[in-house]
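Next come the structures, one after another.
Since every read-out is calculated from the coordinates, none of them should be taken as a lab result. Only a predicted model underlies this, so the values are computations on that prediction, with no experimental measurement involved. Cβ atoms are built from the backbone, for glycine too; each structure is taken alone.
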Structure P
Amino acid sequence: MKVICSKQDLMNAVNIVSKAVPANTTMSLLECILMQAGNGEIRLTANNMELGIETAIGGMIDIAGMIAIDAKMLQDVVRKLPDDDITIESQDDYSVNITCGSKIFKINGKNGDEFTFLPKVERKDSIQIYTFTLRDIIRQTIFSIGNSDINKVMGGVDMVIKNDQLKVTTLDGHRVSIRKVQLKNIYAEQEIIVPGKTLSEISKILPSDSEEEVEIYFSDAHVIFEFEKTTVVSRLIDGNYINVDRMMSSDYETKVTINKKAFYDCIDCSMLFSKEGNKKPIVLDISDSELKLKVNSSLGSYDDNIEVTKQGKDIVIGFNPKFLMDAMKAIDEDEIDMYLVNPRSPLYIKDENERYVYMILPINLS
C-alpha cells in the first residue's frame with residue numbers, strides 16, 4: 001500500500017477512530033488502526049469488539065492495500081509531522097514508512113487481514129436527527145448515567161422511538177434525566193439501550209459546526225450512527241430498562257420559578273464546601289418570595305439567597321449540590337420551574353411541555 005494525504009485530514013481521522021481503541025487489552029491487534037486504500041479513498045478503522053468506528057479521507061492512492069498500525073504510535077508520529085502532505089507506504093514485512101518533508105519514520109505494522117472488521121449490520125430501520133440536536137441530547141442526559149460495572153442496563157442510555165418522538169433517558173439511582181425530541185417523520189415504536197460510553201465518544205467526534213443529519217440504524221444487537229464520512233457501530237445492551245414512568249409524578253405542594261444563572265452561581269459557590277470526602281448537602285429553605293441556600297461543613301459555611309416566584313407551601317429540603325449543578329448545566333432556558341412535594345420526595349425540574357425532565361432525590365437532613 002502506498003498513499004499520499006494531508007496531515008490535517010489524517011490527524012482528524014486518526015483522532016476520530018482512536019475513540020474505539022481500548023485503553024487496556026491483551027489483544028495487540030485491537031490496539032491498532034486499520035488503514036485501507038482503494039476505490040478512491042483512504043479508510044481508517046478501529047474496533048474494540050463493543051464499539052467500532054470507521055472514517056474516510058481523500059488522498060492519492062499509488063498502490064491499493066491495507067495495513068494495521070499501532071494507534072498510539074500512529075497518532076504520536078502524525079502529530080510531530082509538519083503541516084504538509086504525508087506519504088505512507090507499507091512493506092512486505094508489514095513495516096510502514098511514514099514520510100513528510102525531511103522526516104522519515106519507520107514503524108512496525110501488522111497484517112491487515114487479521115484485523116477484526118466492523119460487523120455487517122442490515123440497514124433497515126433508521127431515524128434521522130440533526131447533528132447539533134444529537135449533541136445536545138447527549139450533553140443533557142449523559143451526566144446521570146449509572147455505573148456499568150454494577151448494572152449494565154443502568155450504564156446505558158434508553159432510547160425510545162414512538163410515532164414522531166424520540167425519548168432519551170438516563171438514571172444512576174439518585175436522579176433521572178429525560179429529554180424528548182420531535183422527529184420529522186412517523187416511526188414504528190422501538191426501544192434500545194445504547195452503552196453510555198458509545199454516546200459519550202460520539203459526542204466528541206460529531207462535527208460542532210455541521211447542520212447535516214445523522215442517520216441512526218437499529219438492529220436487534222447493534223446500533224449504527226452515520227454522519228459525513230464516519231460510521232460508528234456499537235453493540236446494544238441486552239435487557240429491560242427500568243420503567244421510569246412509574247417514578248414520575250405531576251403532583252406537587254410547592255412550585256418555584258427561579259433564574260437559572262443566579263441559582264447556578266449560588267450552587268457553584270456552595271461546592272467550595274462540598275469537596276470529595278467531605279460531602280455535605282446544600283439546604284434549600286423556600287418561603288414567600290425567597291430561596292435561602294446554606295451549606296455547613298468542616299471547611300466552613302456558605303449562605304446566600306435568591307428572589308423566586310413561589311406557589312404553594314414553604315419547604316426546607318437538602319440535595320447533593322453536584323446533582324443540582326449538573327441539571328442547571330443541561331438546561332438552556334433562562335428561567336426554570338422546580339416542583340416539590342415534601343422534604344423526602346424527589347425534586348422535579350421540567351418545562352411546561354416536559355421536553356426535559358430532571359428528577360433528583362433529596363438527602364435526609366435529619
Structure Q
Amino acid sequence: MPTTRLQLPSIGLTELQELISLEGLPKFRAKQIMDWRNKGVLNPENMGNIPQNIRQWLKDTLCCEPLTLSAKQCSEDGTRKYLFTLPSGKNIETVLIPESERGTVCVSSQVGCVLDCPFCHTGTQKFEANLSAGEIVAQVLAVKEDLRQHPMQEDLHHDVTHLVYMGMGEPMANEQGLHQSLAMLMSEEGLHISRRRITVSTSGLTPQITQLGEAYPVNLAISLHSAINSERDILVPINIKYPLEILRECLNTYPLAHQRHITLEYLLLDGINDREEDIQALVNFVNPERERINLIRFNPYPNSPYSGTPTERMNSFAKSLISKGIRATVRRSRGQDIMAACGQLKSSNTTKTTS
C-alpha cells in the first residue's frame with residue numbers, strides 16, 4: 001500500500017528541524033541530512049556523517065526513498081531513461097537529456113494520463129494516479145545520484161541544470177503535486193533551481209495556467225498541435241472544454257521573464273496538421289512577440305495510427321512560418337532508440353537495468 005509518511009524529497013528544512021528537535025536530537029543534523037538529500041542521496045545508510053541512531057530514526061520516521069529504480073536504458077546519444085516503481089507498485093518513467101552545457105531532466109507528474117491525445121503513447125495508458133510532490137522531486141534526485149555514480153562520458157554535462165514537466169501525465173491536472181514540487185525545487189533550502197530553468201508543459205488547462213503564473217511563473221510550454229479548433233478537438237481533446245479563443249486570452253496574460261517566450265509545441269503529422277491552411281491558422285493565432293513555435297518530429301510507437309511529416313516538408317513548414325514573422329525551430333529528437341523521445345513514454349517498460 002502507498003505510504004502516508006512524510007517524504008524526505010519534499011520536506012523542508014524547518015519541518016525536519018522541528019521533527020528532530022521533538023526527538024531530542026541535535027537540530028544541526030537536519031541541515032546535514034538536507035545537504036545529502038540535495039545531492040541526490042536519499043538512503044540514510046549512505047549519509048556518511050550522520051550517526052547510526054539518526055539514520056535509523058530517519059528510516060523509521062520518513063519515507064526516504066519513494067522511488068525504486070527498476071530499469072535504466074542508455075541511448076546512443078547519451079539520453080538515459082529510467083523506470084521507477086512507486087510504493088504503490090505502479091511505475092513511471094523519467095528521462096535525462098544531456099548536452100554539452102546542460103543536463104535536463106524530464107519528469108512525470110502522473111501515472112498514465114488523464115487526457116487522451118491520440119498521437120501520444122502515454123495517452124494509450126489509462127490514468128492511474130497523481131504523483132505526490134515527493135515522488136516528482138525524487139525523480140530529479142534519483143537522476144542526480146545516478147550521475148554521481150555513473151558520470152556522463154565525453155563532453156556531456158555531468159549534473160542536473162534544467163527541468164521540464166514533459167514526462168507522463170498532464171502536470172496541470174495534478175496541481176497540488178505540481179505546485180508543491182516547484183516550491184521545493186526552487187527554494188534555497190531545496191535544489192534552488194531558477195524558474196528560468198524550469199518549464200511546465202500543458203495541453204491547455206487555462207484556469208490552472210493562470211494559477212501557475214500567479215504562484216510560480218516558470219517557463220510555459222503549450223501542446224498546441226493545431227490552431228484550428230476542429231482539428232485540435234481531435235488531437236488535443238481538452239480543446240473541447242478550453243478552445244483556442246480561451247487559450248489565446250490566457251496566454252496573453254501569462255507573466256514572462258525578461259526576454260522569455262511561451263513555447264508552442266507543434267507535432268507535425270503527415271497530412272493531418274501540416275498543410276497550407278494549418279500554416280495560415282498558426283499565423284492568425286500566434287503572438288510573435290510572446291511566443292515561438294517548436295516543431296516536433298513524430299516519434300513512432302507500436303500500433304500508432306499516425307505517421308510523421310517528411311523532413312523536407314517539415315523544413316518547408318518552418319521556413320514558411322519564419323517568412324511570415326513567426327519564430328519557428330525544429331526540435332532535434334533525442335533518445336528515440338530507447339523510446340525516450342517526446343510522446344513515447346509509457347510505464348509498461350520492463351527492460352533490464354543497465355549502467
**OP:** Looking at FRET efficiency 1/(1 + (r/R0)^6) of positions 42 and 258 (r between Cβ atoms, R0 = 35 Å, to 0.05), point out which structure of P, Q has the largest value.
**Re:** Q
**OP:** Out of P, Q, choose the structure whose coordinates give distance in nm of label points 7 Å out along Cα→Cβ at positions 202 and 226 equal to 1.4 when calculated.
**Re:** P
Original post:
A value of -9500 was derived for helix-only ellipticity at 222 nm (-39500 (n - 2.57) for each DSSP H run of 4 or more, over all residues; to 500); which structure in P, Q was it taken from?
Top reply: Q
Subject >> With semi-axes √(5λ) of the Cα gyration tensor in Å derived as 37, 21, 18, matching label from P, Q >> reply: Q
Subject >> Test item: relative contact order in percent (Cα under 8 Å, 6 or more apart) calculated as 13, pick one of P, Q >> reply: P
Original post:
In terms of distance in nm of label points 7 Å out along Cα→Cβ at positions 106 and 178, which of structures P, Q is highest?
Top reply: P
**OP:** Output the label of whichever structure in P, Q has the greatest value of distance in nm of label points 7 Å out along Cα→Cβ at positions 194 and 210.
**Re:** Q
